[in-house]
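Structures follow.
What follows draws every value from the coordinates through simple rules; no lab data is involved. Since the model is a prediction, treat every value here as computed from it, not as a measurement. Cβ atoms are built from the backbone, for glycine too; each structure is taken alone.
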Structure 1
């Protein structure tokens with residue numbers, strides 16, 4: 001399917017404010033970016049770089065006063081996500097070098113605390129994809145997805161205690177449980193067609209059967225229509241904006257995902 005994604009962020013700064021942005025999707029995997037626009041008002045100098053996760057990042061200094069960022073992209077992406085019941089567990093000694101880092105505990109995914117819990121959740125499931133599917137189903141049943149939650153960033157341990165959270169929180173718990181079983185897992189932030197209420201969305205991927213598969217405990221069934229923007233160990237690596245200096249919150253944030261009837265010109 002062809003999707004048109006857009007995100008608008010407005011800020012009001014009292015002094016020159018350095019930003020790092022992470023708002024550009026890139027082609028690869030199961031998506032192709034055919035067109036994109038990136039508008040800053042007022043216009044400022046931007047330096048783009050690729051971080052250690054392969055994400056496209058932009059550095060700039062917002063001037064004092066009102067500052068607006070608007071991005072838009074037309075993206076060809078899969079109608080359905082791949083599912084692979086029975087895909088095997090990959091033994092650690094056989095994992096690609098680049099995947100090994102996603103076995104490690106991280107700031108919001110304290111996987112060393114979830115070994116016993118994860119083993120109990122997946123008891124009887126075949127090692128690999130079926131274990132991750134079992135974890136996802138357990139989170140869906142046991143943790144309330146609340147997109148209006150006002151909690152600050154919660155770690156996997158916090159989510160397990162409160163048993164509710166926004167999409168990134170559920171992803172943190174899924175990642176920690178997978179890593180507790182020595183299954184590499186990473187966070188993804190991007191867009192999901194049909195999400196309600198519409199916002200940027202987070203899910204996770206697990207590496208089984210020699211490749212990454214998508215899992216999302218906020219949805220009742222596997223859903224396609226996803227545009228990935230950023231990958232990382234957890235939410236600390238995939239912030240769509242990071243600003244330095246006096247704390248700023250957007251005065252406006254608007255996100256939309258539109259289904260296009262055909263390929264863009």
Structure 2
């Protein structure tokens with residue numbers, strides 16, 4: 001049975017996305033948690049038969065930089081996009097919220113629940129960052145009853161913890177989009193989104209020329225992000241999602257390539 005890797009540990013939203021990804025595939029996969037994003041991509045680069053699921057962008061906090069940078073430097077392609085709704089909960093060993101003096105969670109989860117924290121705890125509340133929401137929940141087992149964590153309901157059930165408050169995020173429509181990636185070519189359905197990366201010429205209006213090509217062919221740009229090239233200070237790579245399959249925009253792509261110093265096709269895929 002081939003492996004499907006996800007950013008661990010178990011019990012995270014990444015695992016939830018990996019389980020959803022398995023429902024899109026025609027064969028069974030062995031889900032394996034991996035400790036870091038670079039390690040997931042490195043393992044995929046070395047083995048054509050395995051797949052991976054990584055967080056790509058959160059609707060509140062924006063892109064996951066490690067994911068976008070590592071995909072760019074690898075040979076993997078995006079096979080599908082999977083959206084997962086994020087519903088944070090306050091969980092603890094005890095059932096009395098008034099006892100809580102410390103809250104542990106991933107930095108993004110803490111940032112996404114700031115209003116709730118301010119309204120429910122005083123200014124002396126101790127906020128502790130951890131590598132994942134699952135790890136934060138796991139730590140509660142060895143802590144006293146003054147500690148709580150922000151994590152999902154599923155994690156609370158897995159560790160036998162109490163849910164003190166549900167859906168505590170400041171913005172209720174909080175989603176993270178994950179990408180299914182591999183070196184292996186797979187057709188998972190209608191390709192209605194294409195991801196590309198490019199480096200423009202260092203001249204006035206260079207990016208505008210790219211945008212004008214998209215406008216010319218009536219192509220909707222749904223995502224655009226710049227990241228340092230890591231080669232020359234002040235030089236940037238651009239990452240773009242276009243709501244169109246690659247087969248329906250080949251002419252536009254050829255025109256875009258002519259305006260770039262470097263162009264990379266990252267995948268054409270369905271989103272779920």
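Between structures 1, 2, the calculation of FRET efficiency 1/(1 + (r/R0)^6) of positions 10 and 162 (r between Cβ atoms, R0 = 30 Å, to 0.05) yields its largest number for 2.
One of 1, 2 was used to calculate percent of Cα pairs over 20 Å apart, for residues 138-249 alone, giving 39; which? Answer for the origin of the read-out: 1.
Out of 1, 2, which one gives 2.6 for distance in nm of label points 7 Å out along Cα→Cβ at positions 202 and 242 as computed from the coordinates? Label of the originating structure: 2. Tell me which of 1, 2 gives 1.6 when you compute distance in nm of label points 7 Å out along Cα→Cβ at positions 26 and 58. Source structure: 1. Here mean count of other Cβ atoms within 10 Å over residues 170-177 was derived from just one of the structures 1, 2, and that gives 15.5; the source is 2.
Upon calculation of helix-only ellipticity at 222 nm (-39500 (n - 2.57) for each DSSP H run of 4 or more, over all residues; to 500) from the atomic coordinates, which of the structures 1, 2 produces -4500?
Structure 1 accounts for this read-out.
Structures 1, 2 were compared on volume of the Cα convex hull per residue in Å³, and the highest value belongs to 2.
Computing relative contact order in percent (Cα under 8 Å, 6 or more apart) gives 23 for which of 1, 2? Working shown, then result.
Values: 1: 29; 2: 23.
Label of the originating structure: 2.
Which one of 1, 2 has distance in nm of label points 7 Å out along Cα→Cβ at positions 74 and 122, as calculated from the coordinates, equal to 4.2? Label of the source structure: 1.
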